[in-house]
Structure 1
Amino acid sequence: MITLVLGGRRSGKSTWAEEYARSLYPQAEGYYYLATGVACDAEMVRRIALHQEKRGGLYCTVEEPYDLARALRNLPCEAKVVLVECLTTWLGNLFYRGNLCSGQPLSSALRERNLALIERSIAEFLEALEDFAGEVILVSNELGWGVIPSEWEARLFSDWQGRLNQRVAQLAQRVVLVVAGLPLPLKGSLPERA
């Protein structure tokens, strides 16, 4: 089963996703956490440390900022629950790697080539997601309710994030929007135990 958990910053989406993951198999091993964050500055170092502390020893953590398809496919067969945190950070990593958020002008040909590489990464991840036999819980930000950014890079990223969320939501059996810590079912029903 695929569950997509959406929300804004500090909405409680990660906490809800982690509590839901723990409720699935309370005694079981086979919990995996695919972490997409990169410790690129002091604030991210603190943020990652807080996430690690909150998770405790429940999950086997796999850090993968770029190739989520490979990471998902390479999990051992005993992986029962996989929590991906988060798709927004992952997409941002792909944009930065492709110099699409550098503030430096790119030729249209280079920009299109880099966007094609990002599209391929997304398509490969969606295919791996469909093939995965266990439970996958994906956390992602809903960016569409904010002010339209004035910078073209930020507008481009918001557009791609919105389309990524839509594509994952189409695959998912359950989509939950978390607002102020409260889960609202958008697709499927809320699980009884979360």
Structure 2
Amino acid sequence: MNKTLETLQSRFSMPAQKAIELCNISKSRKLLRNEMFISAGCIPKKFGFLIKGLFRYVYTNENGVEFTKGLITEYWFISSYSAMIAQTPSYFSVEALEDATLLEINYSKWLDLRESDPFWYKFLLRFVEQGFIIKEKRERELLLLDAETRYRNFLKDYPGMERRVKQHIIASFLGIKPESLSRIRKKVLS
């Protein structure tokens, strides 16, 4: 837990006491590769702070086709936050792509903590702003950039991710078919 406290303090400029408060409403949890932290169709009652591992947000249509909405790396929060706020079923799943360790935070305990001190509203606002920036960039790229440029941006934005994630998931994240990704990879890597 000491490493987690240190990470919260250094990465988020969080005072030691605030890091302890967050850890006090959390529990450590391990998930195996391919295990769901949140399943589509369920109302989420928790969110997590990823300490080790890799997750993806994934939509699955009625034909079983997957669409990767986002990739979440270490030292970031994972959730289906809008579903949690609205207390509605999540439209997507949060899946571990690697064996993972995280802090699991109960949403009702988070609400109590958030109400106890204005610090937590500021903390939340920073993450909402970061999430908005990521979402806006992703939407722009999917709407305006060609597949090769999106792949080049992926390599730049997620260094080393090619070795951690299966190619069909990368293709799904880029909004292309695996065969197209294979052609683009050959071109980019040659």
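What follows draws every value from the coordinates through simple rules; no lab data is involved. Computed from a predicted structure; not experimentally measured. Cβ atoms are built from the backbone, for glycine too; each structure is taken alone.
Looking at mean count of other Cβ atoms within 10 Å over residues 124-131, point out which structure of 1, 2 has the largest value. Can you show the working numbers first?
On the way: 1: 16.2; 2: 12.1.
Largest one: structure 1.
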Suppose you compute distance in nm of label points 7 Å out along Cα→Cβ at positions 36 and 116 for every structure in 1, 2: which one lands on 3.2?
2
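Figure out for me which of the structures 1, 2 the number 38 belongs to, where relative contact order in percent (Cα under 8 Å, 6 or more apart) was derived from the coordinates. Before the final figure, lay out the partial values.
Values: 1: 38; 2: 22.
It traces back to 1.
From which structure (1, 2) was Rg/Rh (Cα atoms, Kirkwood Rh) calculated, if the value obtained is 0.96? Walk me through the numbers on the way to the answer.
On the way: 1: 0.96; 2: 0.99.
Here the read-out was taken from 1.
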One of 1, 2 was used to compute distance in nm of label points 7 Å out along Cα→Cβ at positions 44 and 84, and the result was 0.6. Which label is that?
2
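I have 0.9 for distance in nm of label points 7 Å out along Cα→Cβ at positions 12 and 180, calculated from one of the structures 1, 2. Which structure is it?
Numbers: 1: 0.9; 2: 3.7.
Derived from the structure labelled 1.
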